[in-house]
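The structures come next, written out as structure tokens.
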Structure 1
Amino acid sequence: MADKLMATPMDDIQQINDALDDLIRRALEEDLGIPIDAETSPEDLVRRDLTTRTAVPKERRGRATLVAKESGVFAGGQAFARALRYLDPSATVEALVPEGQTVLPGDIVLHAHGNGRALLVAERTALNIVQRMSGVASRTRQCVDLVEGTSARILDTRKTTPGMRVLDKYAVRVGGGCNHRIGLFDEVMVKENHVDLAGRSIEEVLRDIRADVGKDVMITAEARDEAEAMAGVRGGANVVLLDNMTPAVMGAMVPKLRALAQELGQSVELEASGGITHKTLPDVARSGVDRISMGALTHSAPALDLSLNLEFHDDSGGAGGKGESGAASSGARAEVIRRDDEPGTLDLDLPATHAHGRMARRIARQFALTEGLPQSEVETLEFVVGELLDNAVDHGGGGAARELEDLQKDVRMHLLVRVLGPDEAADNGTLWSVRVEDQGGGEPGLVRSMIEPEDGIPDLEDERGRGFFLLAQMVDELDVTTSVDGLGLALEARKGNGRAAG
């Protein structure tokens with residue numbers, strides 16, 4: 001029997017957003033010390049921040065950039081847009097990483113633009129929620145990965161943060177897990193205390209409950225030993241929960257329980273729970289159970305380390321400001337924009353480091369997927385982006401910096417990715433294009449000679465030449481010009497229907 005994945009808070013995006021709104025409202029009430037209702041204006045809320053209302057000019061605009069500081073699974077990005085809605089209805093949030101995607105240190109997760117005061121008031125509330133939800137999703141993904149290759153599914157429990165159950169369980173699903181019952185109202189779970197206080201056998205209690213709730217409600221019977229597990233099957237439980245048993249004990253018990261269910265003409269799922277750790281989880285999954293429920297997914301998941309960096313702008317468009325770690329330098333700025341003026345275009349302006357190149361490659365891949373590019377073409381595009389950015393880092397004037405702290409001066413690289421829609425692609429024969437500009441000088445003619453050597457064979461002693469030559473074989477066109485700012489080179493690759501991907 002499949003898990004009961006109900007069309008309630010877990011599947012209904014409106015209910016998830018309602019839960020976020022309620023949590024955000026209560027969190028802002030705690031921070032600002034006033035009740036919030038439909039009549040409360042954004043100005044009323046911002047005035048309650050005794051620091052911001054005087055320190056930050058009313059008209060100051062700002063940008064917040066959410067950056068991952070550790071690896072994990074991102075969840076809850078809606079919280080930023082919905083928290084800002086209370087304080088600046090005109091604010092915009094651009095999510096660069098979808099729910100459920102793995103992020104690595106340095107990845108830009110989202111940008112938020114809005115009133116500077118609103119960003120300051122909302123940042124902690126939004127960050128607390130997103131870090132919590134991403135932590136739950138990350139812990140769940142770790143467990144799901146540990147049971148890969150078995151038939152076991154990872155489930156949560158009711159051990160959630162009070163007031164956050166809908167969001168905790170949503171985060172479990174984002175991480176690849178399944179939801180157990182939502183509360184006491186939607187499913188039955190008969191535990192030892194119920195049986196002890198009932199004064200009747202497990203079979204009798206289960207049959208009485210079935211008569212009360214009907215055939216459509218799932219019933220789980222907890223068992224402490226083989227006798228209770230057998231009784232659960234005989235009583236007609238949909239799920240028999242094997243509580244605090246070792247993998248070896250469960251491995252011996254599972255075939256007997258399945259045989260009894262088959263003899264009775266019933267279907268039953270077997271669940272392991274209690275005392276399960278990351279170390280024991282693979283063995284538990286291999287014992288043959290169908291489900292593994294773990295309270296640790298939600299009751300003790302560490303928050304994912306995310307940082308919100310803020311920049312503020314004056315009326316003339318100048319920028320300045322600080323994030324969580326102090327003054328923001330222009331060299332640390334990373335801008336990722338989906339172009340409104342050119343649909344299907346992603347524009348990235350980044351420090352010239354290999355860490356930022358890896359981040360840009362992942363963002364470009366996800367963008368191409370969301371734009372509907374076929375998987376085989378996405379793989380080629382991602383490879384081309386990676387090669388061109390590596391070249392920009394190694395030869396673009398930044399000294400082949402690995403991380404931001406290795407970049408001795410403000411050297412940047414610019415990536416433009418364009419994915420054409422089906423009609424536009426059919427008109428001009430191009431599916432996608434990638435353009436990378438660096439700031440390292442160079443002669444376009446020299447690079448062209450590497451792309452198309454006179455004798456048709458690249459110089460085997462020149463790795464850079466071989467790289468350009470091989471890259472040109474993967475696309476329909478690879479061109480090189482001087483960058484727009486005149487400081488370096490621009491390499492542009494275009495791919496159409498003329499050459500197979502990969």
Structure 2
Amino acid sequence: MNKLIDLADNSTVYDVAQVSPLSLAVQLSKRVSNRVYLKREDEQIIYSFKLRGAYQKISSLSDAQKSKGVIASSAGNHAQGVALAANRLKIKALIVMPISTPKIKVQAVQQLGAEVILHGDVYDDAFNHARQLESEKGLTFISPYDDFDVIAGQATVAKEILSQLKEIDLVFIPVGGGGLISGMASYIKHYSPHIKVIGVEPFDTPTLFRSLEENKRVNLDDVGRFAEGVAVKQIGKLPFEIAKETVDDVVLVSNDEMCAAIKDIYEDVRSISEPAGALATAGVKKYIAENDLRDKNIVSVLSGSNVNFDRLRYIAERADIGEINEAIFAVTIPEAPGSLLRFCELLGNHSVTEFNYRYSEKKDAHIFVGIQLSNGESEKQKLITKLRKSFEVIDMSDNSIAKTHVRYMVGGHANAENEIIYHFEFPERPGALLNFLKKMKPRWNISLFHYRNHGADFGRVLIGLQVDDISELETRFDGLGYSYKNETDNMAYQYFL
């Protein structure tokens with residue numbers, strides 16, 4: 001471990017990296033009653049910390065290795081870090097990226113002088129192809145996280161923090177493959193062991209959380225794609241060995257909480273973070289609330305701001321829910337004159353963000369309604385209690401199907417017999433939707449279909465099919481190779497579709 005500290009203390013990363021600012025998030029600090037500082041890695045030349053580890057590794061290669069060149073697999077920031085490092089050192093770089101990688105990221109890598117090969121639908125496909133090319137072409141593979149030199153390069157973020165702020169109580173760090181947190185935690189615990197190091201992961205990608213829980217590296221069956229910068233199925237071998245000894249706790253946050261954190265960061269420093277970049281700040285807010293912290297000095301690593309512009313719509317829509325500034329309810333009202341007026345009267349002065357209602361011939365009707373909140377969870381619960389005195393109310397603020405699909409398709413029930421509902425995710429690229437439908441084949445009647453592009457690497461589809469034999473259907477689904485889930489029992493579907 002001392003060697004890692006020595007490498008960080010005498011690092012070469014400042015040939016390409018700057019000492020990033022440590023900015024006090026004034027508004028956020030006031031709201032959470034603590035002093036929250038943002039470590040601004042979004043201000044690096046590639047808008048991410050990844051150039052540190054990449055440069056540390058590539059600059060340490062032998063002359064023979066440099067003459068042959070380097071290769072990496074990445075869908076984003078690591079690719080730019082490797083491309084920049086290779087450019088500065090005047091060596092050849094080959095980057096393998098999934099076909100679904102947004103064009104803006106591909107162009108950014110090419111502009112830095114690297115050759116790009118698009119291969120496969122997901123990162124694992126690109127990784128396997130890169131390792132094959134590594135042996136065929138005699139190139140050196142640059143790991144994004146499972147490498148001693150890469151980890152030492154990332155540790156320089158902690159080196160700067162300790163020199164920028166004298167009194168620190170907690171440091172929150174986003175976790176993907178583990179390179180950043182293992183490097184930073186090693187450095188912090190070496191020089192300031194009293195500082196708590198907290199990792200932050202998405203609920204749907206608990207790589208380090210699960211591994212620490214089971215005391216072994218866990219390979220997740222699937223990972224969330226919203227925070228693609230940390231979408232890793234298994235933490236690196238070396239990072240895990242280090243993290244076991246140096247990380248104090250891990251916090252899990254939702255996509256909505258990340259969106260709220262992106263908004264918080266923007267309001268304080270006018271930077272639009274990528275989801276993985278805001279991960280640590282979302283963890284700060286959650287940890288403070290769950291542990292009732294007051295008057296602490298807290299550092300959150302803002303790890304990057306390479307966000308797709310067309311994803312901002314989705315982020316804005318979900319930010320208020322993540323901050324509990326908006327609630328989504330399903331409300332059952334009698335299908336009778338005056339019922340809708342009575343419901344609106346009970347809402348009082350609450351601002352309505354969304355309201356969907358359609359006449360039903362049944363005795364009851366369902367309303368899909370969004371309500372703006374000013375006092376978070378407590379206000380939401382008071383409103384639910386008030387409404388339930390007259391109507392049946394279901395809180396759908398945490399219902400992913402309701403927020404992703406149903407709110408855009410409320411319109412009344414269909415008389416579709418034997419209807420089964422599934423949610424699919426598939427790699428987003430030109431022709432992906434057509435390919436999905438072709439693979440389905442006309443064996444079953446499609447009774448419902450909703451797709452909405454969120455500017456992500458993966459498309460999300462809600463599909464209804466009229467089916468007699470579910471086992472036969474799911475056998476076909478398994479052959480598609482896409483992630484899917486039966487959502488027939490989801491209350492949002494039951495109520496509105």
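Only the coordinates and a few stated rules stand behind these numbers; no lab work does. Everything quoted here is computed from the prediction, not taken from an experiment. Cβ atoms are built from the backbone, for glycine too; each structure is taken alone.
Structural remarks
- Sorting 1, 2 by FRET efficiency 1/(1 + (r/R0)^6) of positions 311 and 343 (r between Cβ atoms, R0 = 35 Å, to 0.05) from high to low puts 1 first, with the largest value.
- At a computed 205 (volume of the Cα convex hull per residue in Å³), which of 1, 2: 1
- Comparing mean count of other Cβ atoms within 10 Å over residues 199-206 across structures 1, 2, the highest figure is found for 2.
- Value 31.2, calculated as mean count of other Cβ atoms within 10 Å over residues 175-182, assigned to which of 1, 2: 2
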